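> The structures considered in this document are given below.
Just so it is clear, none of the values below were taken in a lab; they were calculated from the coordinates. These figures come from a predicted structure and were not determined experimentally. Cβ atoms are built from the backbone, for glycine too; each structure is taken alone.
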Structure I
Amino acid sequence: MINITPIRAFSDNYIWCLSHQNSAVVVDPGDEAPVLDYLRQHQLDLSAILITHHHADHIGGVKALVKHFPHTRVYGGPKRIPCVTHTVEGEDNVRVAGLAKTFKVISVPGHTIDHIAYYNDELGLFCGDTLFSAGCGRLFEGTPEQMRVSLARLTALPDKTPVYCAHEYTLANIAFAETLEPDNQALLDYKASAEHLREQGRPTLPSSIQKEKAVNPFLRLHSHTIRQSLEHKADKPLKDDDTRFAVMRDLKDHF
């Protein structure tokens with residue numbers, strides 16, 4: 001059995017730790033200190049690191065972790081990732097050391113040009129800053145069209161797929177989603193459950209592909225209510241989904 005645990009870092013990051021027996025794999029370790037504490041506490045050896053993209057809050061702890069565990073394999077894109085031992089790109093299938101599991105690498109440009117996600121049909125989706133619960137990542141390098149297509153790749157995965165995002169942004173994202181689709185009952189129910197979890201100090205994650213299809217406005221461009229809301233806020237007709245997505249992302253950036 002593989003255990004999947006969020007290690008909290010900074011104000012809202014989750015460094016996901018997948019452990020099996022005495023081996024551990026971590027995803028996007030932006031800070032080495034909480035990871036080292038967790039590994040020591042649970043007597044785990046770090047066998048591998050998975051990196052989704054190059055931002056500091058996702059790679060900041062890599063060098064220190066490799067120094068502590070020199071045998072650790074680091075999986076990441078070919079550019080801007082420190083200490084990579086195994087370069088991976090979209091459509092690759094990689095057998096991750098320490099887990100005896102194969103992950104499909106999915107190219108998801110948008111937040112950054114070379115952002116990738118890791119998917120295993122038993123364990124779920126580790127998507128970094130591309131898909132958040134009830135939201136998506138800011139467009140630092142990519143275009144609205146690229147992000148929309150990337151999200152479509154992720155939502156083509158099975159509905160039951162657990163979604164392990166890298167940040168606890170759920171309540172803030174829900175608040176924005178309500179401005180576009182205030183009568184979405186699935187969204188209102190999700191808000192209540194997410195608030196309850198946060199009141200208990202528990203993560204709202206993982207989500208699921210099915211859940212995100214029901215509540216995430218960036219995945220619901222087909223919704224008549226959302227289309228009307230976007231056109232009202234933009235004060236003009238919006239002719240296609242790329243335009244709608246761009247307007248929505250801009251609204252969220254200034255929310």
Structure II
Amino acid sequence: MDLDFPLILVVLTFATGAIWGADRLIWYPRRKEAAAAEPVGKPSDAAALDEDAELEVDEPWLVEMSRSFFPVLAIVLVLRSFLVEPFQIPSGSMLPTLLVGDFILVNKFSYGVRLPVAGTKVLEVGDPERGDVMVFRYPLDGKTNYIKRVVGVPGDTISYRNKTLYINNKQIEEIHVANLPPLQLFEEQLGEVSHQIYKTSRTRPGQGEGEWEVPEGHYFMMGDNRDNSNDSRYWGLVPDEMVVGKAFAIWMHWKSLTSLPSFSRVGTIN
């Protein structure tokens with residue numbers, strides 16, 4: 001079963017905050033009043049109870065736990081929802097740009113401030129641009145996080161024929177870099193972004209070919225590993241409400257638990 005971590009984080013933050021707040025406003029004054037009403041041995045004891053009530057009144061374990069965890073959860077929620085979120089690359093669809101096991105950082109602010117879980121944009125900041133590496137929720141289930149490159153923006157006509165990309169009837173420039181059988185390495189220019197892609201001859205004729213119109217509020221996404229990527233050529237466009245953020249940096253590489261983490265790939269993402 002897939003866990004909806006953003007939803008769990010929101011629920012835990014709200015729950016711990018509500019318990020802590022209810023205690024400060026309702027339960028703690030009642031406990032303090034009850035403790036003050038108990039018989040005391042000396043008059044000075046009652047005065048001490050009033051002055052140091054925070055220390056004298058026992059705090060239930062649930063309240064203590066909520067008081068301890070709420071600030072931490074709130075900070076994580078704000079950072080993760082509105083500023084930066086970490087992800088791990090699970091597949092090779094973005095090779096050679098991103099490797100399986102790369103840990104990346106995603107800017108949640110680049111494309112506007114969105115409410116956690118709902119994804120509703122509440123503040124306009126910017127829009128995805130052609131060439132950006134973007135994380136989004138898979139449109140067919142609305143939950144799974146995908147990462148691909150923005151190829152088409154609203155108003156574009158995208159064509160893919162004979163392993164060649166066309167945008168608005170213009171062939172996208174690519175330069176052959178190397179043969180790496182069964183792969184071929186190319187340098188592609190998308191807008192202001194120059195990046196590398198893989199192609200292979202081991203594909204069926206017509207695979208992934210077609211023409212698509214990109215309407216307002218949608219984006220056409222493709223993986224850099226062109227012939228080994230499940231992307232917009234097969235399941236359609238990404239609506240704006242599914243956008244998560246812009247991938248901007250690799251901070252660690254750790255392929256599996258049986259290997260050691262590496263920081264040799266630390267750097268920005270083109």
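> Please state which of the structures I, II yields -10500 when helix-only ellipticity at 222 nm (-39500 (n - 2.57) for each DSSP H run of 4 or more, over all residues; to 500) is computed from it.
Working: I: -10500; II: -7000.
Corresponding structure: I.
> Suppose you compute log10 I(q)/I(0) by the Debye sum over Cα atoms at q = 0.12 Å⁻¹ for every structure in I, II: which one lands on -0.68?
Numbers: I: -0.68; II: -0.80.
Value -0.68 for log10 I(q)/I(0) by the Debye sum over Cα atoms at q = 0.12 Å⁻¹ corresponds to I out of I, II.
> While we're on this one: Which structure, out of I, II, was distance in nm of label points 7 Å out along Cα→Cβ at positions 11 and 243 derived from, given a value of 3.0?
On the way: I: 3.6; II: 3.0.
Only one of I, II returns 3.0 for distance in nm of label points 7 Å out along Cα→Cβ at positions 11 and 243, namely II.
> If you don't mind, another one. If you rank structures I, II by relative contact order in percent (Cα under 8 Å, 6 or more apart), which sits at the top with the largest value?
On the way: I: 13; II: 19.
Largest one: structure II.
> Now for a separate question. Comparing structures I, II by distance in nm of label points 7 Å out along Cα→Cβ at positions 19 and 171, which one has the largest value?
Numbers: I: 2.8; II: 6.5.
The maximum falls on structure II.
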